[in-house]
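Just so it is clear, none of the values below were taken in a lab; they were calculated from the coordinates. Quick caveat: nothing in here was measured; it's all calculated off a predicted structure. Cβ atoms are built from the backbone, for glycine too; each structure is taken alone.
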Structure 1
Amino acid sequence: METYISLVSYTGEGVQHMDESPDRLDDARGVVESMGGELTHFFLTMGQYDAVAIMEMPDAETATQAGITISGGGAIRTETLRAFPEDEYRELIAGLP
C-alpha cells in the first residue's frame, strides 16, 4: 500500500453545513475502504488548510479516483501528496546513482 496525504480546504458549502462534516468524514472513509484503502488519520487543522487526512491506498490511480469521488460532493477541495515513509525514503536515497 502507498501512503497519501490530503490537504483539505472547506468550500463555502462545506462551511455552511459544518454540522454535517462528521457524517461526510464517515462517508469519505467508506469511499476509501470500498476502493481497497484505509483512512488512517484525520486532523482538523489551523492555518492554510482546514484538515489533513492520511490514507493508505493501493496505487496513485485509486487515490486519484477516491479524491475525485470525495471532492465531488462539493464540501471540500483537496491537494493530495504521495508520501514516502522513512523506510521507502531510505530505499530511494540508497538507489541514487
Structure 2
Amino acid sequence: MKMLLDVNFPHEPFNTLVKEGKIEDVMNRILEELKPENCYFVEQHGKRNAMLVLDIDHASQIPSYAEPFFLIFNADCRFRIAMTAEDLASSGLDQLGKKWL
C-alpha cells in the first residue's frame, strides 16, 4: 500500500550535521536503505521537512522507515495512507454513500 511519510526535522542536530559536512552522507545512507519511490524536501512551518512516498506491504515495516529519522535527527514522523485515482475509483465510494444516507 502507498504511504506518505512526513518527516519534520528539528534544527538540531540537522544544523550541526550541515556544518560538519555530514548531512549529505547521512541522508544518502538513509534514502539508500529506505528506497522511497520519491522524496521531496520542503519547508513546513519554518522547519526542514521531507515527504517520502513509500510502498509498504505490512504495518510491521513502519518502524524500519521511522527509526533512522527518530534516532539520527530526533525528528517527528507521520505516516498517511495514500490512494491513487484508481484506488479511489475501485473503493466503492458511491455504494458507501448510498448505504449511509
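When FRET efficiency 1/(1 + (r/R0)^6) of positions 15 and 55 (r between Cβ atoms, R0 = 35 Å, to 0.05) is calculated, the result is 0.90; to which of the structures 1, 2 does this value belong? Could the numbers behind the result be given before it?
Working: 1: 0.90; 2: 0.65.
This value belongs to structure 1.
One of 1, 2 was used to compute Cα Rg over 2.2 N^0.38 Å, and the answer was 1.33. Which one was it? Walk me through the intermediate numbers first.
Working: 1: 1.16; 2: 1.33.
This value belongs to structure 2.
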